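**Student:** Next up: some structures, all given as structure tokens.
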Structure P
Amino acid sequence: MRQTEQMEDFETRILQARQALRAADALVVGGGAGLSAAAGLTYGGPRFQEHFGPFIRRYGMTDMYSAGFHPFASDEERWGYWALQIGLNRYDPPGMPLYRDLLALVQSKPYFVITTNVDHQFQKAGFPEDRVWAVQGDYGLSQCAQGCHRRVYDNEEEIRAMRAATVDCRIPSDLVPHCPVCGGPMDPNLRKDDHFVEDEAWEAARDRYSAFLQGAQGVRVAFLELGVGFNTPAIIRFPFERMVHRLKGATLIRFNALDIEGPRENATRTLAFTEEMGLTLGRLLGSPDA
């Protein structure tokens, strides 16, 4: 396809997506890792190399995601790594402009967000807490590593102290957190094993999401899927595709540089954008410079 044809096709899809959003009675937003990466919170490449040089040299790490599964020899080393990753991705960044653009796009309609991201970017950008279900946890919370009880704990003060005191990729032993119930080790509240804690707030968010979907039965729904690949497709991607197939008048608007193909049955009700996400959201918002 020639460049002129590509631009014409892009503008056609933009117009179709705007029409779908205007016609929708409710919006369901699904945010995956590609959304935060497009916002600038990349887990590999120059950003990783800039901030994790000592860890790369010591442990041979290649990116932040896989590094989270590294078999550290001690809790001091493990939390030396996690303090930096959590601080860099959860506490340092403000609400990123891409997330703010997304809020501007959806805020005029009833909407709900389901996300596999754990960086709290939706809330930082202004999405109300009661409209977001962070299925995989939150960097800003800690839990018993064995899940001995169903409570999670804010960790900002701890993480900042650990990060400030890290020397040679380790935190001091007296800063290693311990479970207040069983005395065992603590972990970030991330779904990385069978011990992930789903506390009352997590369950309440799940129930609000289910209630929103139930209330959307029989109305026109637009599903916005942003940066969702095939790492955990059963959480957002596959359910969105099933609901678009099942719900009369539903539309799926998929933003992804890769993995845009979906079921043939949904082809006429799917609009896919492989273009840069900031550009696409800007055009949907009607920005002449985007």
Structure Q
Amino acid sequence: MATETSPAPSDSELAAKLLRTAGALAVSIRAKGLQELQAGRQIKANAADFATTADHAAEKFLYEQLRLARPEDSILGEEGAGFEGSSGRVWVVDPVDGTFNFASGSTYWCSALALVTGVSGADLRSTAENFAHAEVLLGAIYQPEEEKMWMGGSQHQATCNGQLISVDPRQQVGELAAGSYIHPGWLADPRAAVPWQRAAVLPATLRMLGSGSCDLARVGQGELGVWFQHSCPSWDWLPGKGVVEAAGGDTAVVPVNGLEWFVAGSAGAVAQLKAALEQVAAPV
């Protein structure tokens, strides 16, 4: 008698399952204490930008499971995991987004994936010019300690825990809460500080919460009206881009003073922030 085999999970089913397990793995490592968490600490750009044992363990898990489940797809991980497949699809992996928050005991962090096409893994590790126009088939963002799973992309409706979501429909940025981030060091550099301040004075209020994907997920469901930040790597941008666009929002990448600014929200608010960023040509 032939044995029936279970159908392969859809991309969204696979992403949800893997992110839940990766998030639980990160939480379990942190629960062992600071010494365990910091054993694999790796400083990257600055003291606020580092990876922990949990980042590396969660990425290893996601990489290995994606290789098993989607052997022809490419993979790009924030912490260095990589594989070039033949399918034309790339999984972008952010095992722990908001690592500073995570290591500090905050719940405002997530594990995230984006499934994209139209670019290579090398493009995704390069400048935004090379990945800004990637099609996000699926963005998936999981915030373990709040038990929230956002999904959305060109092949998936925008949802939070399975319920449809949409961006705040208001078009005037002055009526909206904006999420943003700028490292303190950039505030001393007019290339970034002048455009950022020009944009930051426009919203009704401003929030800096420390996880780009968590922020963008909340733009997708209307908790934040708009979001902007410069120099985002692909893993911090593409999962949320998929959710925001599927939720009826707009996104843009704006080059100013040699930096690339990433903006997401309602079409009108994005246009107003884009114009403010482009208006300033700071001395370099």
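Readers should treat all values here as calculations from the given coordinates under stated rules, not as data from a laboratory. What you see is a predicted model; the values in this text were computed from it and never measured. Cβ atoms are built from the backbone, for glycine too; each structure is taken alone.
**Student:** Out of P, Q, choose the structure whose coordinates give relative contact order in percent (Cα under 8 Å, 6 or more apart) equal to 24 when calculated. All intermediate terms of the calculation are to be shown ahead of the outcome.
**Tutor:** On the way: P: 24; Q: 16.
Value 24 for relative contact order in percent (Cα under 8 Å, 6 or more apart) corresponds to P out of P, Q.
**Student:** Name the one structure among P, Q that Cα Rg over 2.2 N^0.38 Å of 1.08 was derived from.
**Tutor:** Numbers: P: 1.08; Q: 0.98.
Going label by label, the one that fits is P.
**Student:** Another one. With FRET efficiency 1/(1 + (r/R0)^6) of positions 62 and 134 (r between Cβ atoms, R0 = 30 Å, to 0.05) derived from the coordinates and found to be 0.95, which of P, Q does the value describe? Write down the numbers at each step before the final one.
**Tutor:** On the way: P: 0.70; Q: 0.95.
Only one of P, Q returns 0.95 for FRET efficiency 1/(1 + (r/R0)^6) of positions 62 and 134 (r between Cβ atoms, R0 = 30 Å, to 0.05), namely Q.
**Student:** Let me ask something additional. A value of 12, 38, 31, 15, 3, 0 was derived for P(r) over Cα pairs in 10 Å bins from 0, in percent, for residues 54-157 alone; which structure in P, Q was it taken from? Don't skip to the answer; put the middle values down first.
**Tutor:** Details: P: 12, 38, 31, 15, 3, 0; Q: 15, 46, 33, 6.
Label of the source structure: P.
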